[in-house]
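Asker: The structures considered in this document are given below.
Read the figures in this text as sums done on the coordinates, not as results from a lab. Given the structure is predicted, the values throughout are model-derived calculations rather than measurements.
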Structure P
Amino acid sequence: MNITLKESSEVLSAHANVAAGSALEKNNSAPYDIVVSDSFPDAKVLWKSLQMHGLLSPFQDYEWVKSWLDSFSGANRPEPILVHLYKGKRLVGLLPLCKTRSFGSTIISWMADSVSDTCVPLLLHNELEKLSQEAIQTILDRVAMELSNVDLYLLRYQPISFDGIENPFAKVNQQIVSGESHQVGIEQPWLPFYQTLRSSKTRSRLRQKWRKLSKRGHLSFRSVRDPADQKDALDQILSWKSDQLNQRGSRNPFFTGGGHPSRLTQTLQSYLNHDAQTDSGSLRIFGLFLNGELIAGYATFVEPKRFSVFVNAYAPDSHSDCSPGLLLLVRLLELSSRSGRDVLDLMRGAEDYKKDWCSDCTLLVNNLYPITWRGRLYGKAHR
C-alpha cells in the first residue's frame, strides 16, 4: 500500500504520482494507493464523481458536508482529512474524515457525524464487499502514522450493513451500539402492497380520517416547489418538532437552550437553500395541506431508489383527531411505490410508529479504534 499526503489542488493528480512508483512503503494487506488531502474544496470534483457511481448515504453528499463545515468558524473548525483510495489511476473510494481535539486527545471521525443519521464511506459498488476488517485497519494505521499526533479514530453511527452489503467499517475494533434505523421495503403495485402493510380495518379507519379532514376544506398532498415556500415549510416543521421534543422533555437537536438554531438546523437550512438555487440536491419537503396551509410535513432526501425521511412533524392540536402525520406517511408510501422506489427509510430513532410500519431494522454502531495510550484512555472514558 502506498500513501502520499497532498495539499490543495495536488490531490487532483496525486493518484498518478503514487501509481507511477512512489518510494513509500508497500503493504499488500490493502490493495490501494492512498492519497490524503486536507483541502475540502479541491476534493469536490472527485467526490461528486463517486456520488454518481458509488454507494452513498445522503449524509455523505458533498453539499451536505459542505453545509455542515461552513457552519464552523475560527479555531473550532474541524480539519478535513480526505483519504482517496486508488487502484492504479482509478479512484475507487473516498473516506471523508476530519480531525478535532477533545479532552486533550486528537480524534479522527467521519465528517458531519454530529448532524447525520448514518455515516459510511464513499465507495464504488463492488469495493465495499471486497474490503476486509484487516485491510481497513491497515489503512487507518497508515493514515494515522503519516498524519502524526492522532490518538483515536471515533467512527460514529455506522450501519452494520448498507444496501444489503455487510459494512466492514462497522467491525473495526471496539463496537458500541448507538441506535437503529428503520426501513420499509417497497413493492409494486401500490394497492396489493398496501394491503400487506395494514389490515382492512386499519385501511378503512384511515380512509375515514381522510374523508373527515376533507370536510374541513381542500385537502391535498404535494411536494413544496417554490424556494421561499420550501424555506417556510422547513422552518415550520422544525418549529413543530422542537416544540414536541421540549414538551416531552427530550433532547432537542434543532435549537440551543437560548432558542438559537443549532448546527443541525443551520446545516439543513443551508443545504435546502443550495438545493433551491441549483435544483441539483436531494432534499425535498412533502406536505399535507388543508386550504393551502401546511398541517404536516416531511423533510425527505429523494434518491433514485429510496426516499429517506429525516425530519417529520405536524401541527399540534389542530386536526390531531384525524392523525395528519399518519395520513402523510401513507401518501409518501404510496408515492414511493408508484415512483418505483425500493425503500422508504425512516432513518434513526426508536419511535413506536417506525417499529409499527417498518419491515427492516439496521443496527448502528460507534467504533473506537485507539492509536495511542491517550486514545485508549479516551475510549475507556467514553464507552
Structure Q
Amino acid sequence: MSGISPFDQLRFGRWFVTAILSLNFFKQIPVLILLISILFQVSSGLLAAYLLEINSKTRFSRSRYLVAGLLVSIIPFVSAHHYYTFMSHVFPAAQLLVIASMLVGSLRVSFVSIASGAILFMLSMATYQASINTYAVLFCGVVIVRLVNFYEEKKLRENLIAIASLSSIFVFGAIFYKVSLVLCDQLEWLETGAYQLESLQIADIPERLEEVVESSIRQLVISQPYFPFYLKLLALTISIVGGITLLIKLGIRQRLNIFLVRSFILGVICFLMLFATKTQFLLSADEGFYYYRFASFGISYFYLFFFMMLPIDCSPKCRIPILIACAVLFYSFWVYDLSQQKDMVKQNHYDFSFVNRIIARLEQSEDFSYERSYKLIQVGEL
C-alpha cells in the first residue's frame, strides 16, 4: 500500500482534500477508496432528491430515491473518477458537501443556516472546484419547483425568501473560498500557472459565453466514449417526459394567460439550468468542456432533476413504461461502466509495462546508480 501525499492537491487550491484523503489514512487502497467513492456518490444522489422534495413540498416515493441514487452513481461520466485511483472519492465528496450546503439553507432560513451553508460551500470548492456546477444546476431546479408552488401571496413570499437564502449561501461561500485562496497564496502554497487556478480574462468572456452555450446544448446529443448517441437520446427523451409533467403541474388551477407566462419563465429557467452545467467555465480559463470528471458535476444533476419530475407515482399504464425506460438506460450505463473500467485497467497495465521498460534501460547503463535521481524527457507523443 503506497502512501499518498496529504497535501497533494493543496497547490491547486483544494486544501480540504487532505481531510477526504485522511478517510483512508493517506494510503493507496483501491478497494476501500472505491467503496467510499460509491457510498458518497449514491448519497449525493439521494441528498439531491431530498433537496428537491423539501423544496417542492411533495413526498417522493422510494422509487424516485432509487432512480436518483442509481442515476448519478452509474452514469458513464462517473467512471472517470475511478481513473484517479488515489482520489476517486474526492469528486463525490465535493458533490456531497455542496448539496449539503443547499440542504442546510433549505431546511431553515436563518443567519446560522446561511453561515453554515456558506462554509459547506467553501469546503466543497476547496475539495473540487467543479462542485460549483452542481450548486448552479440544483439552484435552478429549486427555483423551478418553487415556481410550481407560486399560487398564493404567502407562498410567493416564502419561496422568494428560500431562493434568497440559497443565493446568499452561494455568494458568501464563494467569497470565503476566494479569501482562503488569497491566504494560501500568501503562504506560497499555490502552484504558479496551475490551470485549475487560471481565471478567465474579461476580454474573453463574450467568446467563452458562446462556447459554453454551444457545449451545453451539444452535450445532450453528441456521442461520447462509453456514452453513445442512442443512450443520450434515451436520457433526453426521459428528461423531456419529466419536463412535460412539470408543465402539466404548472397549469393546474391557472388561467391561460398566467399559464403561458409561467411556462415561458419555466422554459427560460430550464435553459439556464442546462447552461449552468458549465458554470465553472465562466470563471476558469480551462477548456475541458466535455471532460467526464466535470460533466459528472453538471449534466448528471440536470438529468436527475427531470427524472425526479417523472410521473412515477401515477397509474400503472403510465408508470410501467417509464420504469422500463429507466431500467434499460441504467442497465446500459452499467454495461458501459464495466467496459470503461476494463479498458482503464488494460491501459494501466500498458503504462506499467512502459515504465518498467524505461527502468530496465536505465539499469543497464554503465553509470547507473540507485542513489541518483534521473530526469526523463519526452520528445514527441507517446
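Asker: Looking at Cα Rg over 2.2 N^0.38 Å, for residues 35-218 alone, point out which structure of P, Q has the largest value. All intermediate terms of the calculation are to be shown ahead of the outcome.
Answerer: Values: P: 1.32; Q: 1.11.
Sorting by Cα Rg over 2.2 N^0.38 Å, for residues 35-218 alone in descending order puts P first.
Asker: Where does the value -11000 come from, among P, Q, when helix-only ellipticity at 222 nm (-39500 (n - 2.57) for each DSSP H run of 4 or more, over all residues; to 500) is the thing being computed?
Answerer: Details: P: -11000; Q: -22500.
The value was obtained from structure P.
Asker: Between P, Q, which one scores greatest on volume of the Cα convex hull per residue in Å³?
Answerer: Values: P: 146; Q: 169.
Once volume of the Cα convex hull per residue in Å³ is tallied for P, Q, the winner is Q.
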